[in-house]
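Take a look at the structures below.
None of the figures in this text is laboratory data; all of them are computed from the coordinates on show. Keep in mind that what you see is a predicted model, and the values were worked out from it rather than measured. Cβ atoms are built from the backbone, for glycine too; each structure is taken alone.
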Structure 1
């Protein structure tokens with residue numbers, strides 16, 4: 001670090017300190033490239049920011065951050081708890097390099113039992129909880145919620161069809177025949193009987209599983225005593241479905257509604273394991289690997305994680321953690337503020353909560369070992385790629401491109417991204433080809449790269465930015481390499497990344513791939529080379545994504561209609577027209593008078609429809 005840059009940064013920070021208040025707030029430290037380096041909170045902004053001017057007392061990580069700071073921004077808040085919440089929001093927005101960062105922040109799915117109908121529907125729900133009904137969850141993954149939903153349908157025979165389907169059916173669907181619904185659509189069950197099914201599901205989701213199972217057992221015995229063995233068998237199957245939900249997880253102590261969080265840290269790597277208990281049942285778990293510097297304490301990592309994690313999620317009254325953490329009281333206050341109840345974060349010393357915390361810690365330890373092994377393998381592979389392609393440093397971002405089409409129709413370009421943590425699916429992009437000629441693969445690739453990098457340059461996300469690739473891996477041969485080279489030369493960025501084309505081997509056999517690079521002869525790798533297998537994996541992922549995008553576009557085209565492009569024609573009028581005429585071709589052949597005879601189509605709209613098909 002240059003002494004001049006350190007002195008310059010300290011002088012800048014001192015200039016801000018002079019005018020800062022002794023009140024709570026949030027500050028941002030910003031580099032000369034306008035990158036947010038760090039977001040912090042403070043009980044007293046003046047004192048906190050002044051601490052950065054004592055450079056020699058700072059840890060090495062903060063010394064590097066201070067030396068890069070060229071300006072700061074501040075937001076005053078009413079309380080320190082408000083500052084904590086705002087800090088977490090800004091960290092998630094800017095992803096500063098010197099902050100502890102939660103990298104995987106997906107929303108969780110729920111099971112929703114809708115209550116806006118005489119025959120409530122049960123379904124999977126993700127997103128804002130705006131529908132009226134009972135929500136059961138959160139579930140850590142779609143697989144967990146799907147398995148539970150399947151078992152609940154078997155146990156309580158509730159419908160999963162839409163209100164419109166329920167209204168229009170004239171005979172029971174397959175769900176009724178396989179005993180997963182009582183067919184309220186055709187009156188096979190009364191409102192009162194269906195209400196009892198709904199109550200059973202609600203009781204079970206609220207933790208009254210023993211009472212629900214005892215009730216079903218009594219009904220099963222009554223049916224058996226009356227020699228109605230088919231009905232008894234139905235109750236038996238429903239009891240088994242409920243048992244399958246409860247038996248899925250190893251830890252099933254009756255903990256009520258609680259989140260159990262355990263952290264284990266090793267150097268600059270940590271694993272946080274979260275278990276979700278609702279209604280006394282273990283709904284599953286998820287592992288997180290937050291980004292942080294090795295000098296960060298475990299308590300600071302856990303506190304920062306929880307502040308970011310609970311920004312957009314429902315917090316239960318009790319949160320169990322396996323260790324003491326920074327800002328516990330402040331975090332309890334901040335999380336409780338928008339809720340009608342107080343949040344309690346505790347470290348249990350004995351009993352069932354201690355067993356749950358120990359169980360979560362055991363899972364965290366095993367997950368961290370697997371993650372460390374996988375990270376080492378990834379680093380080894382990327383180091384091998386750097387050596388193979390002549391890079392000075394190990395690549396942190398590899399972009400792979402492929403195209404997909406059938407005889408030039410529904411042409412799609414695809415980009416996938418491999419980073420330090422594996423495939424970055426949030427960064428995947430698909431490109432609907434707009435300008436390239438039919439089945440011109442070279443023109444398609446030129447269009448894709450042109451659109452991708454023109455936009456990056458317009459948004460000032462060029463070389464050196466987080467989203468700039470070290471390697472472009474193209475699925476193709478020498479022709480594709482030349483096409484891509486031309487685009488990058490025109491944009492003036494050819495020397496800012498490494499361009500490689502990977503062509504499928506002879507007879508399209510894996511292991512015989514040929515590699516093409518600029519100013520280098522074609523080369524191949526041994527069939528058993530691990531780096532080759534790694535590059536094949538990247539190429540195959542791009543191929544999978546391209547084909548999937550193409551199929552989705554083709555499927556959408558199959559159900560599209562010329563009527564979709566006519567102003568004033570929505571779903572209802574489109575349906576009326578197609579029911580009346582039978583097809584878009586018949587509508588095209590109809591007169592204005594005939595079109596106006598359709599319900600909901602005025603004379604003027606009929607003329608618009610007629611002109612669409614006959615003008616130009």
Structure 2
């Protein structure tokens with residue numbers, strides 16, 4: 001064999017082997033591709049486009065659970081912890097939480113109590129010793145007053161022996177009294193009806209509520225004064241005191257004048273109704289004004305005759321001078337008796353002041369000691385559960401040292417932070433679903449609520465965002481009467497945001513493919529038969545790319561401003577690796 005043939009033969013053998021390998025590899029790849037084409041058709045989820053007026057989007061937040069009512073109870077005394085309420089125990093408001101022992105505080109308390117009791121006894125003894133001397137001085141004052149009463153009675157008898165001028169003035173006073181009584185009687189029967197039982201305009205509505213109350217009260221005052229007087233002045237000779245009668249009539253006239261003024265004011269503020277016309281009110285006011293003129297005349301007459309009687313009686317001054325001297329002497333005697341009484345009392349007061357000062361000092365010492373003694377025991381400010389003990393029995397504690405944590409775990413509170421955009425959609429009182437470890441890939445609906453989910457309420461929304469995070473702080477509260485939540489745990493909170501619009505087209509944000517120059521979605525459009533044509537028996541569903549314009553983002557949803565029509569079938573999941581014209585199956589069909 002030639003040298004050239006020896007070189008060509010191995011080369012041919014190698015080329016044959018390579019060709020066989022390539023051929024077999026291509027055939028195998030073809031078989032595999034055909035197998036994949038037959039068995040794997042992408043399954044997608046779709047959403048049929050419709051328009052809506054609101055978008056509901058859940059947001060998921062997490063926060064630490066804490067009691068709504070919570071306090072860190074601190075020691076108010078120095079000493080050793082003698083006892084403490086165990087963790088987990090429920091306590092009532094006022095119930096003892098812990099006790100501090102301090103021998104010095106307890107000894108000081110009992111010593112101060114003994115000193116207070118001694119000071120109280122000393123004051124009682126001082127008062128008892130002084131009582132008898134005061135009684136004697138009071139008896140002297142009583143006798144002096146009796147002598148003064150006798151002298152004044154004698155003076156009154158002397159004044160009654162008046163001359164004809166006084167009698168004439170008194171007779172005129174009786175006539176004036178009758179006239180004044182008639183004027184008062186006329187007004188009372190006008191404002192009180194025939195029987196004068198109640199204020200006749202009491203049910204008339206008025207803009208002046210306080211004025212209505214004032215006139216009713218004044219009516220009661222006048223009718224009471226009116227009822228205390230006789231219907232007419234008694235006939236001459238029955239020993240009636242005309243001066244006193246005229247004084248009382250003067251008072252009655254003044255009160256009646258005020259009643260008339262208040263009634264006119266009440267009528268001026270009367271509310272015009274179907275039953276009460278302005279004409280009717282003006283008529284009442286005119287009648288009352290006429291009576292008021294008569295009342296003023298009677299008032300002037302009564303006061304004039306009071307002065308007349310007083311002037312007439314000045315003439316008898318000479319006759320009653322002796323009686324007045326007797327009264328003056330009796331008054332001096334009474335003043336001397338009062339001075340003796342004050343002298344007796346001043347000695348008593350000096351002793352009592354000393355005893356009272358001692359008692360005040362003892363009381364101040366006791367109050368301070370009691371305050372320290374009471375602070376040895378700490379009581380619960382509210383009903384709740386002991387969450388933790390921060391000090392053990394026997395430990396030394398000082399004022400201000402935290403001893404235990406108390407909280408009312410029947411109502412829990414969670415502080416959360418949301419974005420400012422989401423915060424605008426929240427309102428106090430909205431529901432919030434609270435649970436431990438709720439998956440964030442599903443929304444909790446009303447029919448999903450079970451024992452693991454508690455519906456709480458948003459109770460507080462801060463008015464401004466936090467400076468550092470730019471978030472808005474909110475608070476959620478929930479009933480924890482079944483104790484399903486433990487303070488300190490982290491809870492998941494789902495709140496549904498509702499965005500309101502008009503004819504909105506909204507799809508999941510994840511279904512939109514964002515490219516360099518455009519955003520698009522995939523639509524399920526046509527049936528494809530076994531030959532790859534869009535006619536004949538259906539073999540699968542073909543997807544088509546559709547360019548869209550996006551608008552506002554609502555959580556995990558996005559608004560489609562243009563590019564989609566009602567009834568379009570948009571691929572919302574499973575479309576991550578799709579291409580134009582791919583055949584798919586709808587999941588669930």
Structure 3
């Protein structure tokens with residue numbers, strides 16, 4: 001079924017990239033009719049949203065996986081999917097797209113066998129999986145380490161091809177031998193999207209957009225930290241995992257205190273239901289999950305890493321924080337699961353792993369060789385990137401002056417709640433980028449006006465009452481950096497009357513109950529705030545990381561609060577002129 005739109009019309013499998021016309025012709029050649037398969041791909045002519053998923057649920061369909069681009073895989077009772085607007089194509093996954101290129105079946109002799117993982121669609125029970133094995137005369141093995149949708153088979157190439165023809169089978173790829181003994185390996189839940197978990201068969205080709213210097217500048221922030229190890233050590237291990245990827249490709253991580261800022265990876269330890277649609281399952285189950293970057297997931301949950309606080313976390317031992325974070329950081333920059341045992345991005349964690357050539361090659365495919373002028377084209381998990389051809393011995397490197405940043409003078413005090421700073425950059429290796437951040441959590445980018453390559457200006461810097469330290473950092477094309485800070489004190493007159501002696505109070509009057517059940521994807525809350533030295537701002541934030549500012553103060557309204565399916569904790573916070581605050585919360589359960 002072809003629509004008139006051509007937006008995102010490629011389907012990205014690990015076996016191939018398929019355009020809609022080619023996919024439709026392949027279906028016809030394979031004799032696949034709309035009613036043949038229970039599990040179908042539905043590709044939209046737009047990025048599917050909450051309304052699209054709700055429509056699928058109303059029609060009795062179950063989303064079992066996400067597939068780039070703009071597609072989901074569903075379980076359709078009877079194999080029939082009612083016509084719907086905004087859909088480019090509906091069809092089955094072909095058997096050839098279910099066989100991993102890493103299996104190398106063409107090199108196997110008639111009597112050769114290989115050990116593989118058979119991944120089933122997530123709605124299948126173990127009994128249904130075993131029915132498939134019985135029909136082909138093979139035996140599935142399961143160990144405690146295996147995911148529920150995985151089974152191990154030792155089979156010939158012919159038997160694997162036969163298994164791939166079953167609708168119940170999603171993908172077949174090499175098994176790590178350690179899975180047969182159950183030693184040292186723990187399953188990863190996979191990369192998450194608002195539309196479901198990305199299938200193992202999917203080829204991930206989108207990462208974060210590159211900035212003008214051909215690098216992806218990403219922020220990182222910490223939420224709640226596990227108390228099972230010293231907080232400073234835990235944070236250090238998480239940052240070490242991020243920086244290990246940055247050592248090999250053009251991704252640069254910088255700390256920020258604004259967890260909801262764009263292009264920011266929030267890392268936090270949480271338990272059970274924690275504001276997204278993927279609750280944790282307690283000790284011994286899923287260790288962590290990470291959300292695909294923009295545009296597949298919206299800000300601010302894109303790239304966020306959640307770790308199950310109920311697990312027995314350690315530094316340098318099982319369950320090792322760095323080992324899990326290294327894998328999840330790969331997801332945070334946009335990498336899917338590898339089919340190759342021994343890769344960090346294989347769908348099972350193993351402690352004390354180092355990035356393989358395949359891991360590094362996958363990252364460099366998205367973001368380019370470290371320090372390169374442009375990214376390598378393509379996507380997925382490529383073969384290791386070859387080194388440069390030999391050339392003449394290099395001469396002495398050209399001398400460069402150190403990177404320097406200057407700040408123009410600004411008034412030390414002001415009565416205006418918004419400030420601006422400016423200055424120049426010199427030295428290093430152009431081109432430059434400039435960022436700013438305050439010690440109260442505001443951040444942004446400076447611009448180079450009038451075509452200048454060295455003179456920059458930054459406006460719209462929000463100030464709170466009292467001292468505000470603004471730190472400006474510049475980066476050159478070689479990721480060298482230089483920073484300077486300035487302190488600006490905002491002085492506002494305290495309100496008259498007795499109000500200043502009262503504590504800040506914030507109340508939610510609508511919804512009336514602190515736990516409310518909704519069906520809509522957005523929520524409007526309202527209430528009152530008072531006290532302190534005059535409430536001058538009311539903000540809202542969800543546990544998933546979305547945030548905003550309410551309209552009004554004494555009587556405030558927070559509209560357009562986005563809700564994920566499941567439990568959503570919403571925190572309303574009132575601020576006074578001194579920067580003091582108080583909060584109230586509600587739980588919105590979206591069905």
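Taking mean projected area of the Cα convex hull in nm² for each of 1, 2, 3, which is largest?
On the way: 1: 38.4; 2: 67.5; 3: 31.8.
Once mean projected area of the Cα convex hull in nm² is tallied for 1, 2, 3, the winner is 2.
Here helix-only ellipticity at 222 nm (-39500 (n - 2.57) for each DSSP H run of 4 or more, over all residues; to 500) was calculated and came to -16500; which of the structures 1, 2, 3 was it taken from?
Computing helix-only ellipticity at 222 nm (-39500 (n - 2.57) for each DSSP H run of 4 or more, over all residues; to 500) on every structure in 1, 2, 3 gives -16500 only for 2.
With distance in nm of label points 7 Å out along Cα→Cβ at positions 109 and 541 as the yardstick, tell me which of 1, 2, 3 scores highest.
Details: 1: 2.2; 2: 8.1; 3: 6.4.
For this comparison of distance in nm of label points 7 Å out along Cα→Cβ at positions 109 and 541, the top structure is 2.
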